[in-house]
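Read through the structures below before going on.
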Structure I
Amino acid sequence: MIPDLERIGQIITRLADKDIFPWLDNQQTPTNAEIYRAATIVADRLCGAVADPIIRNSQEQRQLATIKQWLEGRGYSYIKVSKEFPADGMNPGAFSFRVNLPAIQRGRTKNIKIPIDVVIMPCHSTSGDFPLLLEAKCAGDFINPNKRRKEEATKIAQLINTYGDRVRFVLFLCGYFDSGYLGYEAAEGWLSLPTAAP
């Protein structure tokens, strides 16, 4: 048991941030000021790890509420659907939230379900038209979007593989999305960046 605990301790020591815990490198007893500083930094990071998802989810709810208000102000009607996209489609002028679209993965025979935040059937649609798909993304810092930037590219690739060029996929971004994130999406071909007016 003791050797196992020693190995765990070695791993923790190796992974610990030496800028926060400088006494691990110099093998000296930490001062009270160093301990207080390290505890403050760790507490701040822990708070952020717990609070960020809560804040992000609240922001995404506000995004959806704003989209709903904007669409209803233009004559669209919200419909509640089950988790799956209706087999008979949606009527023109209807929209819904949190809908799963079936999609095919390359090299696999089993379909997957792709969650879409907002599915909108434009008012001018005709029978057989494909809905407009909107993904609401919110980021409280620059780090998380860049860790997750492949998600949208993978999602749109699977949708196009299944439904072809009928797919219209819009990213509604709020918060911290830097040029690295936008550039990655543009390079993948799924994002058109606006150009500055002359």
Structure II
Amino acid sequence: MTAEEVWIARHGETDWSAAGRHTGRTDLELNANGRAAAATLGELLAGERFELVLTSPLARARETCELAGYGDAAEAEPDLREWDYGDYEGITTAEIRRTRPGWTTFSDDFPNGETLAEVSNRLDRVITRIRQVDGRVLVFGHGHALRILAARWIDAEPALGANLVLATATLSILGWERETPAIRRWNST
């Protein structure tokens, strides 16, 4: 038994995501653009049936899930929360690079935050859970975490997530090519 497909939805826009600020543990709500985009996700998902719906416990993912029409069916999954950016919470990459030239999310560290390996381990647990489901799964989460989830779904190193750009309020589909895990659709609006 294994999940047929995993539909992943990144949360809608927040004021911090619009400004490029690293938003991990800070529990922000969607802004007006994010709420409108989440409702549009609902239109794209209308009529779709899922055996399991999971959401990050953070407000921006839960609100996106609710506005997309799956709030009553969703179960909060703590392992879907975004990367803990530690001391870099709330600041942009450009600001980080003022003191650490060339710094990147997927190849450098976050002082007092999670490592890439720690985030990957959390998302591996989510994948193990998803693969127990007979049918389709819908997941609401966050940009970096979902990029790592996709990389791990296809048995790649978590750093591959650096190559998987994921905009707010988008849908992606993970699935299979015969018995091989595959990315079937990515970053769709």
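List of remarks:
- Identity of the structure behind -9500 (criterion: helix-only ellipticity at 222 nm (-39500 (n - 2.57) for each DSSP H run of 4 or more, over all residues; to 500), calculated), options I, II: II
- Once mean count of other Cβ atoms within 10 Å over residues 25-32 is evaluated on every structure in I, II, the highest one turns out to be II.
- Structure responsible for 0.85, with FRET efficiency 1/(1 + (r/R0)^6) of positions 33 and 89 (r between Cβ atoms, R0 = 30 Å, to 0.05) calculated and labels I, II on offer: II
- When relative contact order in percent (Cα under 8 Å, 6 or more apart) is computed for each of I, II, the one that comes out at 33 is II.
- For mean count of other Cβ atoms within 10 Å over residues 17-24 computed as 13.4, the structure of I, II it came from: I
- Mean count of other Cβ atoms within 10 Å over residues 73-80 - structure with the largest value, from I, II: II
- Structure responsible for 11.8, with mean count of other Cβ atoms within 10 Å over residues 121-128 calculated and labels I, II on offer: I
- For 9.7 (mean projected area of the Cα convex hull in nm², calculated) the corresponding structure among I, II: II
Only the coordinates and a few stated rules stand behind these numbers; no lab work does. No experiment lies behind these values; they were computed from the predicted model shown. Cβ atoms are built from the backbone, for glycine too; each structure is taken alone.
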